[in-house]
1. For mean count of other Cβ atoms within 10 Å over residues 17-24, find whichever of I, II sits highest and give me its label.
2. Of the structures labelled I, II, one was used to calculate distance in nm of label points 7 Å out along Cα→Cβ at positions 33 and 169, giving 2.3. Name it.
3. For structures I, II, calculate distance in nm of label points 7 Å out along Cα→Cβ at positions 49 and 97 and state which one comes out highest.
4. For structures I, II, calculate distance in nm of label points 7 Å out along Cα→Cβ at positions 73 and 161 and state which one comes out highest.
5. Looking just at Kirkwood radius over Cα pairs in Å, which of the labels I, II belongs to the structure with the highest value?
6. Could you figure out which one of I, II the value 18.9 for mean count of other Cβ atoms within 10 Å over residues 105-112 was computed from?
7. Matching task: 1.04 is the computed value of Rg/Rh (Cα atoms, Kirkwood Rh), for residues 177-336 alone. Pick the structure from I, II.
8. Identify which of structures I, II gives the largest calculated value of relative contact order in percent (Cα under 8 Å, 6 or more apart).
Structure I
């Protein structure tokens, strides 16, 4: 396995404002909302030499196999409020909200995606009775495209990479179409910032679960990065003046745009094609709105290859966690970080401390998952009893 582990040369002590308290209450009104599981993985912890390994499993969130609906739903709601110039009529559930907004139709949501964000935007559009138009880069797995089409979206395959898909989606903006992107560009920053805000619910849930269980809060947190929106949410939470664990970000080796930017001292583009199996992280340029938090708050930058992701998928499966290729990146990054001689000399001894990894997706491509792990995703965690 090949890895690249570097400290962030731009790290500083800036404190970031805590997210609005209204976000969590908004999510509680979404259908099938409940906190996702925070799991203990003692066998993997022992193998890594850490005192405890906590796994936040974003593998089933409101019926979707990823955390992305948290950002997509909050950003969509805020974008609609801005579009109509006010809050909708009071609503208690998503059906009431859809009824209150029905006068907008025909109306559409659009975005670019490597898979999970587009499915979340499609899901939100379906809940509201709107259309959805999703732009994807060439080479996306058919299972991910089918999942978006099953939500009622029109999916357009762009002849290019993720950044080309972003450019195509931006052209859809109109009086009857809102672009709900999780990355930003000059002049388009408000909605991506709201996507970041939406993700912070995850870290609120983690704190609540740890406090209720009487466990120690993490000393080291590992988060997958793509354009950096989810990592920006982590920095918002962990650099807001309270606890401040070591934070590490993980990327594919051939799409390590955050690492490259930090080492260059400013935003840098990593050209494609980006072909990692960690498809949600195949991004060539950090989000403009996320970059200040990434630059300031991330301690370690880790780039891993596909073999590391595959090994992490199998390790998590052995701990009864179904993690897709992108979702397993955090564990792959933790292993690379702790196995790096230079990093281990600077990171405190973790043998009696707690590490936290965020698994950001389940088996979004079931066939590919089975190829890697050697068994179907729906068999993970089941106890088989021999019949006599």
Structure II
């Protein structure tokens, strides 16, 4: 059977973080039930398209899925389990925020078969958390993490951020040290990006905060890599670190450009050779009961697919092998991208290993977007 991954979007939060530009809604408990009804209906409706697939990973993301009631998550999971062929050892992740979890919720998730928990901490400094609009404290994270272990979760990711408002290096190091003391299996480490239309962008524009210097941002990036490596975490993607065997299988599907199907408001899919997304209007999504909500359906050309395969694959530290490229496209990387490879190699932005694998150099990682543009 063909392999498939499923993404399920829960677009709700207790409140929207100041830096967030994702399609999510704070304090909309009034439509939880109607949204879940439409989502479950969508999941059931499209099972007919997936009979020849086996699902290897499921990711329940948001938003903050853990702000829903247990019964909502149960209904969503049961809809997937009952209508799709789920691999026995499938990786099943749910995103959560400290402060929205308790023993009952965690125990319910674990009993449902969810075996990977992703926790959005961002910082171990309570003052820093308030500056970016987080609803929790470090104490909340600590208590929730301990409960997750007690319930049985043995695969936990923690999200952290650097270059936060008024953050210095000591503050970041303290967060890294405190997080690694808990020994999560996976850590995602991102630098704050100030997006247009967000509350934090307005705060910077009004002079409430001063942007972090670019040199300090780079130093924080290097220090994060240095500390996590010393603690036994391997960087396997530009912003992701894991202990051996705990790389996020679901995210690797994206980076390797394999098939995935997205359910829920605004969810994206790469399925049966086509790319598409669900509608962005939540009221419309609910009124349509999750049916006929796909739009922007694109049949990507071979050239587009080759380009995407390169720049997505280069995000991973293992790089892109010529063998994998040939298996997918029946041609060699070195024929399709001869000039680009030569130029980037001369600039020491990529390197070619003995098994004809192209990887970013350390310098290439620093300016990865410049490298990716060469393949667009």
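1. Numbers: I: 13.9; II: 18.4.
Result for mean count of other Cβ atoms within 10 Å over residues 17-24 over I, II: largest is II.
2. Numbers: I: 2.3; II: 5.6.
Structure of origin is I.
3. The structure with the largest value is I.
4. On the way: I: 3.3; II: 2.2.
The structure with the largest value is I.
5. Values: I: 20.9; II: 22.0.
Between I, II, the highest calculated value is found for II.
6. Working: I: 21.4; II: 18.9.
Derived from the structure labelled II.
7. On the way: I: 0.96; II: 1.04.
This figure was derived from II.
8. Details: I: 23; II: 16.
Biggest value here belongs to I.
Since every read-out is calculated from the coordinates, none of them should be taken as a lab result. Source: prediction; values computed, not measured. Cβ atoms are built from the backbone, for glycine too; each structure is taken alone.
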